[in-house]
Structure 1
Amino acid sequence: MDIPSLSIAMHQSKLHQQVGVSVMKMSMESMKIQGEDLSKMLETTTKSMEQSVNPNVGGNIDILI
């Protein structure tokens, strides 16, 4: 059994695992940001679509005294 080469192989395996976890964390953060942006975009689009369907709703207030 070659202990030095076994040690190197174990350290390389550990490094590969750490790199994989780091890349996954970056990917998850990116997806979180994209999800928040998509939510904001849908909210804005919904408001503008409602306004285009009923452009006069909320534009005037009838007050009788």
Structure 2
Amino acid sequence: MSSDLNAILEPGMLVRHPDQPQWGTGQVQSNIGGRITVNFPDEGKVVIDGRFVTLTPVFDPS
């Protein structure tokens, strides 16, 4: 189960997928009804169901 942390995600924010570290740091494109679209540099655009995955916000991408 995910937490409400996904609810704070807004377009432009940087995130990582906890189960797919090889995807790198992605940028949130949209967050509508718990469906979060993220553009990952090594995976492309992915739609994530926020009910099952809690993305990790990245505040310092370096």
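Rule-based calculations on the coordinates, nothing more; no lab input. Because the structure is predicted, anything quoted here is derived from the model rather than measured. Cβ atoms are built from the backbone, for glycine too; each structure is taken alone.
Quick notes on this structure:
- Which entry (1, 2) yields the derived value 1.5 for distance in nm of label points 7 Å out along Cα→Cβ at positions 19 and 51: 2
- Computed 0 for helix-only ellipticity at 222 nm (-39500 (n - 2.57) for each DSSP H run of 4 or more, over all residues; to 500) - originating structure among 1, 2: 2
- Which of 1, 2 yields 16, 18, 16, 14, 11, 9, 7, 5, 2, 1 [P(r) over Cα pairs in 10 Å bins from 0, in percent, calculated]: 1
- Looking at distance in nm of label points 7 Å out along Cα→Cβ at positions 11 and 27 over structures 1, 2, structure 1 comes out largest.
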